[in-house]
Structure 1
Amino acid sequence: MAEGRIRAATENDLPTLQEIERAAGRCFADIGMSFVAEDEPPSIETLLEFERDGRAWVWVEADDRPVAYLIADVVDGNAHLEQVSVHPGHARRRIGRALMAHMMDWARARDLPAVTLTTYTAVEWNGPYYERCGFRYLSDTEITPGLRRIRAIEAAHGLDQWPRACMRLELCALPSVDVAKR
């Protein structure tokens with residue numbers, strides 16, 4: 001586990017979150033997904049909504065500069081992992097998992113039963129990664145109206161050029177986990 005800590009994102013962090021998103025997006029160009037690499041990160045206004053509502057967290061190192069972030073929403077009564085991005089220079093240090101564990105604790109504190117997300121199924125650091133984290137793919141009949149709206153927005157934005165899916169992780173069956181010990 002990398003040394004650092006999680007804290008709430010601040011308004012001053014938001015341009016750095018966009019930089020992290022752009023840097024993380026460049027990894028998609030390496031596998032032929034330039035449409036993701038070229039996609040603009042969430043706007044400052046969008047990120048500000050998450051920050052002001054207490055649904056944006058960052059991983060910072062000793063200098064307090066974010067190197068990763070996660071933003072969450074609530075969709076159909078479940079926590080929804082809207083975005084988690086780790087700067088490639090800090091990848092493979094379990095920072096993303098730590099941010100997800102933090103969000104899961106946030107969700108449990110609000111009695112939300114599960115975490116959902118949408119992701120690419122054939123990108124190693126997307127669907128297969130989330131499967132290793134305990135998420136499962138949803139069948140078409142399990143996809144809730146809110147997730148269907150999200151998928152429609154993604155498709156309209158051109159993100160369906162590669163296979164995408166919805167995933168879910170039940171929180172009621174999982175105790176709070178210290179990812180540093182995993």
Structure 2
Amino acid sequence: MEYEFTLKYRLDPQDGADQDTIVERLGAAGCTDALVGLGVAGHLGLEFAREAASAEEAILSALADVKRAMAGAKLIEAGPDLVGLTDVADLVGMSRQNMRKLMVTHAASFPAPVHAGSTSIWHLALVLGFLVERQQHGLEPSMLEVARAAMRVNIAKEAALVGFRPEDSRFALAA
């Protein structure tokens with residue numbers, strides 16, 4: 001099955017800044033199934049359409065390929081993951097107003113945002129899971145699978161940044 005996802009990186013200056021060289025290295029490492037974006041200096045965006053047995057396998061193999069090509073690149077974000085209500089509404093084909101109405105109507109069971117404020121963001125996988133449970137939309141199963149895999153990658157990356165180890169009993173994750 002083909003899975004579509006994005007990977008965003010901050011480039012190490014030692015990896016070189018020549019765009020043609022970066023594209024060639026990525027292609028040689030197996031990223032021929034990615035659209036490469038180098039619009040922001042020092043950053044790399046890759047939009048993949050990768051064949052694999054699972055979304056997780058697709059994303060993990062792409063991460064490994066990029067690591068081979070650009071050893072010093074630091075992952076910023078795997079996507080689709082962090083989204084606003086408008087993003088979710090666009091993905092599932094409903095208006096932002098209807099998405100907000102669902103959130104307000106089901107306030108007790110709607111997923112909590114990752115960041116709440118004037119602009120709130122959610123993990124896409126959690127909102128899609130909410131919609132699937134309520135049979136609100138006939139989503140393509142691969143969309144939810146990719147969102148879950150991207151969320152796991154991002155959470156693991158963030159946990160590693162702060163030195164979190166699941167076996168460390170000093171931490172208790174809130175449900």
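A few comments on the model shown:
- Each of 1, 2 could give distance in nm of label points 7 Å out along Cα→Cβ at positions 88 and 152, but the derived value 2.2 comes from 2.
- Source structure (of 1, 2) for distance in nm of label points 7 Å out along Cα→Cβ at positions 32 and 120, computed value 4.6: 2
- For the set 1, 2, ranking by distance in nm of label points 7 Å out along Cα→Cβ at positions 48 and 160 places 1 highest.
- If volume of the Cα convex hull per residue in Å³ is computed and equals 114, the structure in 1, 2: 1
- At a computed 0.65 (FRET efficiency 1/(1 + (r/R0)^6) of positions 104 and 144 (r between Cβ atoms, R0 = 25 Å, to 0.05)), which of 1, 2: 2
- For -13000 (helix-only ellipticity at 222 nm (-39500 (n - 2.57) for each DSSP H run of 4 or more, over all residues; to 500), calculated) the corresponding structure among 1, 2: 2
- For relative contact order in percent (Cα under 8 Å, 6 or more apart), the highest value in the series 1, 2 is held by structure 2.
- Identity of the structure behind 3.8 (criterion: distance in nm of label points 7 Å out along Cα→Cβ at positions 8 and 128, calculated), options 1, 2: 1
Bear in mind these aren't lab numbers, they're just calculated from the coordinates by the rules spelled out. A quick note: this is a predicted structure, and the numbers were derived from the prediction, not measured. Cβ atoms are built from the backbone, for glycine too; each structure is taken alone.
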